[in-house]
Every structure is written in C-alpha cells, then in structure tokens.
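**Q** The structures come next, written out as structure tokens.
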Structure 1
Amino acid sequence: MPDTTKLIENLVEKYGKKRESLLPILKGIIEEERYLSEDRMLEVAKALDISGAEVYGTASFYSFLDLKPRGKHIIRVCKTIVCDMKGKNEVLKTIKDCLGINVGETTSDGTFTLLQTNCIGQCDHAPAMLIDGEVYNELNAEKVRNIIKEYKLNRQN
C-alpha cells in the first residue's frame with residue numbers, strides 16, 4: 001500500500017485542487033485502500049481547503065464510497081423493485097449460502113463483502129449484481145453459485 005500522504009498528493013496533482021476534484025480523489029483512495037477512513041477524509045479536506053464535513057457529506061452520499069473496511073471482492077446486489085420482482089431474494093439467499101455471510105458483512109478471511117445497492121442500470125436484464133464493478137445479470141441460483149465458485153478459484157490474488 002503506498003504512503004497515504006503521497007497517494008493524496010498524487011491524486012490532487014492528477015485531478016487538481018478544485019471542488020470538482022473531490023469525487024475523483026475519493027474514488028482514487030478507494031481504489032488503493034478499499035475504503036475511506038476518517039483520517040483520509042480529513043487529509044483530503046486539508047489538501048482541497050474545504051471542510052471535513054463537506055468531504056464526509058460527499059463520501060456518505062455515494063454508496064460506492066465505502067466508509068469502513070470491506071473485503072477484497074465487493075458484491076453489490078441491485079435492490080430495485082424490478083430486481084426484486086425478478087428474483088433478487090433468490091440471488092441474495094444463494095450468495096449468503098455460498099459465503100456464509102449476510103448483507104453488510106464480510107467473510108472471516110476478508111475476501112468477500114455482500115452489500116445491496118440502488119439501481120445499476122440493468123433493469124432489462126434483472127436480477128443483477130456487481131462484483132468489483134463487473135456486471136452480472138439475468139441471475140439465478142445456479143449462475144450465482146458458478147460466479148462465486150469462479151471468484152473463489154481464480155480471483156483470490
């Protein structure tokens with residue numbers, strides 16, 4: 001993991017010190033550290049010369065900006081009504097059974113975190129989920145089991 005101060009300096013250099021740079025900088029921290037700690041948010045506030053409350057308000061508004069440590073692979077199941085009607089509960093149950101965790105939890109080995117999220121733009125192919133930003137749609141129990149199995153076997157590193 002890179003030196004955090006250097007990481008923030010590099011992100012500020014890349015995106016600038018404008019207020020519009022806040023979101024890309026926060027996303028850059030997420031890519032490196034997988035969550036935004038209070039210390040990192042305060043460092044960003046100082047670097048951009050804005051309030052810590054403004055940084056926290058932005059970070060807490062977006063569901064993809066995690067404010068607590070997450071697993072190596074983040075599974076986000078769409079929770080819209082369309083996904084609900086098309087079998088979201090079966091998808092969630094299958095993931096829970098495969099990983100032994102509930103929504104909001106991380107596996108004991110730190111590999112997977114299971115979350116629900118608002119619309120991911122896949123309503124015409126529901127139910128859908130994202131794993132590390134990769135879209136999986138038209139899900140059923142068998143498809144979910146195979147996807148989880150693939151991640152366990154091939155994507156541990």
Structure 2
Amino acid sequence: MRYTISALVENKPGVLARVASLFRRRGFNIDSLTVGRTEKDEISRMTIVVDGDERVVEQVTKQLNKLIDVIKVSDITDNAVERELCLIKVHAPPEKRSEIVELANIFRARIVDVARDSFIIEVTGDEDKIEAFIDLMRQYGIKELARSGKVAMVRGAKKG
C-alpha cells in the first residue's frame with residue numbers, strides 16, 4: 001500500500017538531503033517527494049509518498065522524528081486532500097488541436113503554451129485523474145512530461 005507522510009521541517013540547507021539519506025539507509029523507496037515553504041518562511045512541509053506496510057510507515061515516522069530539523073511527522077494517508085500537477089507537451093497538428101482542447105476542457109486542464117506543432121497542457125488533480133489524462137494524450141504523441149509529485153494537507157481544522 002502507498003502511504004502519505006507529512007513532515008514539517010526547519011527551512012535550512014541540508015534538511016532534504018538528511019531526509020532522503022534516511023530513506024536510502026533504511027532501504028525504503030520514495031514514490032514521491034515534494035517540499036515547499038509553509039505559511040511561515042522558516043518552516044517547510046515535505047509530503048512523502050512511500051510504498052510499504054504499516055510497519056514500514058511506523059519505522060519511517062519514528063526515524064524522521066529523530067532528525068534534529070524535523071518538527072512534526074504525520075501519517076495523513078486516510079484524511080488528506082491530495083493533488084498533483086502535471087505539465088504535458090503534446091504533439092498538436094492543426095487538424096487535432098480542437099480535439100485536444102476539448103479533452104483538456106473535460107479534465108479542467110489548461111493550455112499554458114501554444115507552439116506551431118505542440119501544446120503544453122497543465123493538469124492538476126489526484127493521481128488517477130492525472131494518469132487518465134496522460135493515457136488520453138498518448139494517442140496524440142507526448143513529447144515531454146513533468147510531474148510535481150503529490151502535495152497533501154489534512155482535511156478540516158486539524159493541522160497535519
């Protein structure tokens with residue numbers, strides 16, 4: 001199963017390297033890792049997606065809590081709003097442009113760049129939505145693709 005872990009960390013150089021090194025030393029694979037500042041400039045939020053069982057997540061959580069620069073670690077797998085961003089550069093010949101625009105609209109995606117023979121499309125949503133959109137775009141020819149990884153926040157008034 002895939003678990004989503006949220007870690008509030010001090011916004012200092014080297015923190016990301018220490019967290020990644022912890023995963024490497026323990027032999028855990030990171031499926032997704034995103035990092036960004038929070039509402040406080042001195043604190044960053046790491047959203048880490050790891051594949052494993054409850055024992056793995058418990059071990060990861062304990063090990064993360066031991067790191068000096070880590071403020072708080074939470075398993076937010078079952079109680080979070082999760083989103084991902086994807087940019088897709090797709091081959092867009094003139095005769096296929098209207099089809100591509102229509103599909104983008106259905107997925108509430110945005111065309112953020114238009115070139116003579118391609119579009120760059122931005123789509124946000126959960127992983128299933130992103131995967132479905134990518135699968136539809138394959139028929140037109142994907143030239144390039146970039147994904148942000150999962151960003152997540154605990155639902156409701158509780159902080160994660």
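**Q** Here helix-only ellipticity at 222 nm (-39500 (n - 2.57) for each DSSP H run of 4 or more, over all residues; to 500) was calculated and came to -9000; which of the structures 1, 2 was it taken from?
**A** Structure 2 accounts for this read-out.
**Q** Can you say which of 1, 2 returns 38, 17, 14 when Cα extents along the principal axes in Å, for residues 81-128 alone is computed?
**A** Structure 2 accounts for this read-out.
**Q** To test your reading of the models, identify which of 1, 2 gives 1.00 for FRET efficiency 1/(1 + (r/R0)^6) of positions 9 and 73 (r between Cβ atoms, R0 = 30 Å, to 0.05) when calculated.
**A** Source structure for this number: 2.
**Q** Further question on the same structure: Who wins on relative contact order in percent (Cα under 8 Å, 6 or more apart) among 1, 2, i.e. which is largest?
**A** 2
**Q** Still on this structure: Given a value of 18.4, 58 for Rg and Dmax of the Cα atoms in Å, point me to the structure among 1, 2 it was derived from. Numbers along the way, then the final one.
**A** Details: 1: 17.2, 50; 2: 18.4, 58.
Computing Rg and Dmax of the Cα atoms in Å on every structure in 1, 2 gives 18.4, 58 only for 2.
**Q** From which structure (1, 2) was distance in nm of label points 7 Å out along Cα→Cβ at positions 113 and 137 calculated, if the value obtained is 2.6?
**A** Only structure 1 yields this read-out.
**Q** Can you rank 1, 2 by volume of the Cα convex hull per residue in Å³, for residues 25-104 alone and just name the one with the largest value?
**A** 2
**Q** For the read-out distance in nm of label points 7 Å out along Cα→Cβ at positions 49 and 145, a value of 6.0 was computed from one structure; give its label from 1, 2.
**A** Going through each structure in turn, the value belongs to 1.
Computed from the coordinates by the stated procedures, all read-outs in this text should not be read as laboratory data. Treat the numbers as computed from the prediction; the structure is a model and nothing was measured. Cβ atoms are built from the backbone, for glycine too; each structure is taken alone.
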